[in-house]
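Visitor: There are structures below to look over.
Rule-based calculations on the coordinates, nothing more; no lab input. Because the structure is a prediction, the values reported are computed rather than measured. Cβ atoms are built from the backbone, for glycine too; each structure is taken alone.
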Structure P
Amino acid sequence: MTSNIEQFRQKFTKAQSLHKGGMFQGAEAAYLELLASGIDNERILRSLTQLYLHGKKEQAAATCFEKLINIAPDQPQYYENLANLYHHLGDGNKAISCYRRLLKRQPRLADSHYNLGILLKQYQFYDEAVAAYQNALDYGIERPEEVYLNMGVIYSDHLRQEQKARFAMEAALKVNPNYISAMFNLASMYEEAGDKSAAQDLFQRIIDLDPFYYSALARLGEVKTFTDSEDPLILKMKQVARKSSVDISIRTNLYFALGKALNGCGAFDDAFACYELANQYNKQTVTPYDRAVQEQMTNDLIMTFNKKWFDDIEPVSDAAPIFICGMFRSGSTLTEQILASHPMVTAGGEVDFFVREIRNTLEPYPVSLSGIEPGKLAKLAQKYLDHLKKTFPTAKNITDKRPDNFLHLGLLKSLYPKARIIYTSRNATDNCLSVFFLRLGNAMNYATDLKDTAHYYKQSTRLVSHWKSMFGENIHEVNYDELVKNPQTVIEDMLEFCDLEWSEDCLEFHKLDNVVKTASVWQVREPLYQKSSGRWRNFETHLSELQQALKSE
């Protein structure tokens, strides 16, 4: 007579055969029948979970993992697998809860604290992520330098606690003095703080440790000031950039660095050739710019935020935040630095709040705003103010210098009728050329082609003309070319618009000891100069198509 155990083995073997043979329905039925026997349910559930995962039945797999946790509540792998599954399904709260449940039972699992920190960061719980990383350190995680690195990135990029960010990177280097990732990040922090010498030293140290770490070579080329086009560093960058084996992204950065270096030496034709190569490579890594899509977006914004919208909208908030926006490379960083030199103003930098909220909660934007409940707008308005208060708890007036917020001025005006909007502008050819000379992200894919940049520029001016026709009294334009010619007059007008008294400190903006996280980090460390105004003339022979595109209807 066959024993129950032997029968179980035979049925389990048959279920596995069905599973391996791709007969999922039969395998599922067999596994479920075996579960009813009550013999070795943990083993059966593991197999059933794999079956559901192979069959893309994630919710059923999650249920199996929960049952496995009930059977073996001290088995970390079940919690971790379930957390990964919930993360894959986009349910961050449940994924995070899995690790919290595990760590409540076994609080000394350093790796689980680390994994929890990664999840918390991904779902933008930055303070909690730092706390989880600290727990991982306290419980003796291996390779603690990686944990310090992750903490430093959160402090710098999200919590705006720059001193703690540097301390974290320095702690990583105390653990591992040759940890290049920490060196690279720390060098970038020195750069943002305006400490050119310290940044150069660290980038050079990386190159000395690893001559093939070409990202540091490109960054060193960006930081250093050149006067001779035959400088050994320029020759080295050229040599490396020509290597087909070098990653395309690094080659892109090297050619942008070469363009900047050669431009500084006055070798304008060679510089332009390098910028063209940089953008040719960059174009291969970004989504192609679609002019029709951009035109439609502009049309949708103009149609949504029309006179009727503003006549009908109920006041949402009495707050009067300061927004600085405009085309990238139009002088927004300089404008913010000048304002931030005022004793009553704090530079908020490029706050990504509205870009993120629109992407996460308001798509398809702006069509989704039709018929939106006033309560939802009120919550959004308060959420932004809470975000600023948390990030800058002692600040009186905070500038939000996200250039592409010019796209969202209709929404911002709806949320904050008293908002003060500073729109930065610049000579069109200079502006487009400056965009072309900088590596921007995928969202700014127009930057890889001068004619596309001209198209985007014209769409931006069309949209801003509409905003001015709707609420021009709330928009103050600061023209870069006028600013560098008549700084005191332009600054006085800007301060008056912001209801701020005159301060001589605003003329000494280059002495401000703060962190600047944009490509203008070095320009704003110098007194005002006019060499960037009319810069296009150095490259005039290469700009006929750009100028024609800017003129065309």
Structure Q
Amino acid sequence: MVRKKGRDRDNISTILNKQISRRTALSTAGKIAVTAVITGVIAGAGGYLAGSAAAPPKTITETIRETVTETVTKTVTTTPAKPTIRFEGATVNVACMAGGPEGPHSSVLYYFKDEWEKLTGAKLNVIEIPFAELHEKVITDCVTGAGVYDVAKICATSLGDLVIGGYVECLDDYMKDPRFPKWDPNEVPEPVKRCVTWGGKWYGIPNDCDGIYLYYRRDLWENPDYQKEFKDKYGYDLPDPPKTWDEVRDCAEFFNGWDWNGDGEPEYGLCQSLKVNAQAWFKYLAVAACYSVLPGPVVDKYHNVFHFDPETMEPLINTPGPVKGLEILIELSKYGPEAMLGWDIGPSWDFFVTKGKAALTWDWGDVPRMAQDPERSVIKGKLKAAPLPGSYEVWDREHNEWKKFDKPIRCGNILGCDWFYVILKHSKNKEAAYHLCAWLSAPEQLFKTVTVIWGSGVDPGWRCHFPPELSDGWGTGNLKEWVTVGGYDENDAKSFLRAVYEQYYKSDTFLEYLKIPGATELMDSLDVHINEALTGKRTAKEALDLCAKDWERIIEERGKEQMKEWYQESIGYGLPIKISPE
């Protein structure tokens, strides 16, 4: 429970009145900004790298109804449950990232608009805001009390500012009310639950399940000649999938620097987006977590934490686990094109999906969807996916040593924005607002969101997304619909969905989401210092030592004791870790 509400609100209002720089905004959410461009391209605007030719996003205040395609509309049937209440004459204003009827997250609202309005008698008004302005505009609306928005679909980094400021509704009572559409919190991955809750209470209606996965080429890994050559060189079978980052390094080295796709040019072992102010810190965390997050039954001082010591707020970013992660990332970067240090995700996706020039990558759930477009993808039917690799050793801060394990320890990562809906306190139509958000996250709508709506920006992770045969009998999804409705190659879909299930529901622990006030500034510092190490200006330890000093300053400026309280509430300090689905 959040305490000292009045003082907290004063503190957070002061903090939030600072200008949000474009650099900071990009550092915390480059993924979505670029996804907006890429998705528009997939929908028919040109090649993956046509971002410069795409029209810039603009703010609109009225919705525009546009179906995805006639074929899809005929293929999918809707039989929604009738609500017990209607909201005649009410208008629900939803703030979301600008992307238009085919852009990430906004497309979902446009696609379901007419159906929900008919169902409830209310009006849905989509208010699109460019990504770099979204957090600031929602916060400004709350601080000033202007009341423009009823709902905001936010990145998880925004939650701390909104909860601490007292600007969003606690949803616990709404979730128990039988009048509203039902979405089952037990069918949400535990890491996502931690994203949308604070102090054990629900403040967000989950929707997206971001995560970074390992992707590699089926045609390369199943080639018997390559299998033999790999074993001859490294002394063990070509790992399918690679289960540790050491194995990823060996695979990247093996496939680097020779013409394995027959285009007359040497190919690369991997590709990655490592540009400062874009993606490097996300991709770094994906590597570093398995060396740093020690599993345990509860979140405590030494277990299931990454960023800070939850009892002292001492930064942990320069301890041996995170340092080793950065050293591994520096080594891996040698097996991709040098230009990667200047790439955002657009060029990296293009290199892997469209040009087919890299053997592997680790990236968000967007890659499998893009890989299905036969006009722009050369890897449809050739894609394999796996959970992020792990490590046989994890740094144990309690005993100041590396703890050894007899299997690779995997850390399920919630990397990305994990977009979700919040109901703003000043809304005059809170019940209608909650109905909309709950209905969008009910199984039928949510399954369509990740299969039918191209470029929805919503990645799978809920029970309704997984076929039973790919989720140990737990899922309620249908593989055939992923193929016939979603257009997936069956093998690509199987591999991807199994990877998502294993990462979210069978990992040993997971990476906490940093969503405390000041999270944007903390991650911006990490981004800058990672770049120093990747470009050779500093060693990994030197770079992360400087980052730790920045983090100490940021925490001190906001008040260490207050930040400790917020940090503990945000990570579920003292609560048990639940990984397997119920």
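Visitor: With Rg and Dmax of the Cα atoms in Å derived from the coordinates and found to be 28.3, 103, which of P, Q does the value describe?
Guide: P
Visitor: As an exercise: helix-only ellipticity at 222 nm (-39500 (n - 2.57) for each DSSP H run of 4 or more, over all residues; to 500), calculated from one structure in P, Q, equals -12000. Which structure is it?
Guide: Computed on structure Q.
Visitor: Just checking, which of P, Q has the largest value of mean count of other Cβ atoms within 10 Å over residues 203-210?
Guide: Sorting by mean count of other Cβ atoms within 10 Å over residues 203-210 in descending order puts Q first.
Visitor: Further, regarding this structure: Have a look at P, Q and say which one yields 3, 15, 25, 24, 19, 9, 4, 1 for P(r) over Cα pairs in 5 Å bins from 0, in percent, for residues 171-258 alone, as calculated.
Guide: For P(r) over Cα pairs in 5 Å bins from 0, in percent, for residues 171-258 alone, the value 3, 15, 25, 24, 19, 9, 4, 1 is produced by structure P.
Visitor: I would also like to ask the following. Determine which structure produced the value 17.2 for mean count of other Cβ atoms within 10 Å over residues 195-202, calculated from the coordinates; the candidates are P, Q.
Guide: P
Visitor: Given structures P, Q, which gives the highest value for mean count of other Cβ atoms within 10 Å over residues 395-402?
Guide: When mean count of other Cβ atoms within 10 Å over residues 395-402 is computed for each of P, Q, structure P gives the biggest number.
Visitor: If you rank structures P, Q by distance in nm of label points 7 Å out along Cα→Cβ at positions 363 and 427, which sits at the top with the largest value?
Guide: That would be structure P.
Visitor: Computing relative contact order in percent (Cα under 8 Å, 6 or more apart) gives 23 for which of P, Q?
Guide: Clearly, the read-out refers to Q.
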